[in-house]
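Structures incoming, each one as structure tokens.
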Structure P
Amino acid sequence: MADFKVVLSDPKTGKAYNVAATGVAANSFIGKSIGQEISAAPLGFEGYTIKITGASDKNGTPARQSLPISGRRRSLLRGGVGFKPVMEGQRRRKMIRGSEITADFVQINAIVSEYGSKTLEQYFAPESEPEPEPQAEE
């Protein structure tokens, strides 16, 4: 069974939230690709639609949208996800993952594309405990 950490970004507020996806919620990501939009209902956000923007595996290897496979490959990169060139024209062979989400991934990055009735701040607000009533003095 796969477990993912989903980093959900809210473009309206500029905040990012960490969501643990286990069981059915994790299975809703498997087989999807970077760039796809899916319903956030399995994560507990009714009415929300999220877009997968990136991912990485247990080694920190990033997923690249331009590689339409589910495994890891050593590719010659000239920039973009997985390699930032220092000099103009620099290329390097780097290990990257394909864009298809598998059970090997640990973190999935996503952004909200459609909002539901409740805001994300309401979902992530800390549950406050009721304050104890002051006791009357004798």
Structure Q
Amino acid sequence: MELDNESYLARFILQFVLHVGGQFEECVAVGDAALAMSGRHSWSMATLAMALADLGKSEDADAVYAEMQARGRRQYVPPALLALAASAAAREEEAVTHAREAYHIRDPHCEFFLSRHIDFGRKLYAYSRFREIVAPFING
């Protein structure tokens, strides 16, 4: 950020690190700036939904998910990111449906955003049906 204050990638990485570090308020603030500069990039939208959920702002997380769904009717939104946002909005059925699609089409976002090695996807991994979907990919 110090080298290039206008870099979306730098801002998104900061947003993600703040979320992983449990600094959810700061994550939301940085996420809002990242969304403004990126045209509302789906990486930042999913991360924002997760941070809002972690702050107990479920209605706001649901609004972000609804925005991502609406965008998905006109343009491609990676299903792995829709799965994260749906899980943040406590929409288990939709989260599992998006995750199934993501793994079916081999969405490359699964490798990072749905990794079991980072805490980011913990809401998804709490769903037994999600664990059934990913088991062949993890174990196979």
Structure R
Amino acid sequence: MTDPIADMLSRIRNATSSRRPRVDVPASKLKAEVARILKEEGYVASFKVVDETKVKKTLRIFLKYTGDKRSVITNLRRVSRPGCRVYAGKKEMKPVFGGLGVSILTTPKGVMTGRAARKAGVGGEVLCEIW
């Protein structure tokens, strides 16, 4: 697999479209940080790292739905890919979906949202946008 973040986002997109309560993805530190931000922003209910075997860890993400069974996540978009990296400075970050969405960046200060990166005065690689 050449793009594990895109795989994670595709699994989440597919699980929300089929109304699954949870989705399992292979775990990594970066994916756990992305899941942490999704939880903080209210897009997923919770997440945890599950040790099924001693060799392989799985990140279990519990999805969030509204009262009428619609997903909280409307859409996800991978911005920076292995073939075309996209970087944004602190002044170049635009609001996602008119301020209703969130962009997730990797910065020298760690993985954070675009709003937090602007406030901290740092730029970085734009991983994805969620709304």
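What follows draws every value from the coordinates through simple rules; no lab data is involved. All figures in this text were calculated on a predicted structure; none of them were measured in a lab.
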Original post:
In terms of relative contact order in percent (Cα under 8 Å, 6 or more apart), which of structures P, Q, R is highest?
Top reply: P
**OP:** Work out Cα Rg over 2.2 N^0.38 Å, for residues 33-80 alone for each of structures P, Q, R, then name the structure with the largest result.
**Re:** P
**OP:** Supply the structure label, taken from P, Q, R, corresponding to volume of the Cα convex hull per residue in Å³, for residues 9-64 alone with the calculated value 59.
**Re:** Q
Original post:
Given a computed value of -21500 for helix-only ellipticity at 222 nm (-39500 (n - 2.57) for each DSSP H run of 4 or more, over all residues; to 500), which structure among P, Q, R does it belong to?
Top reply: Q
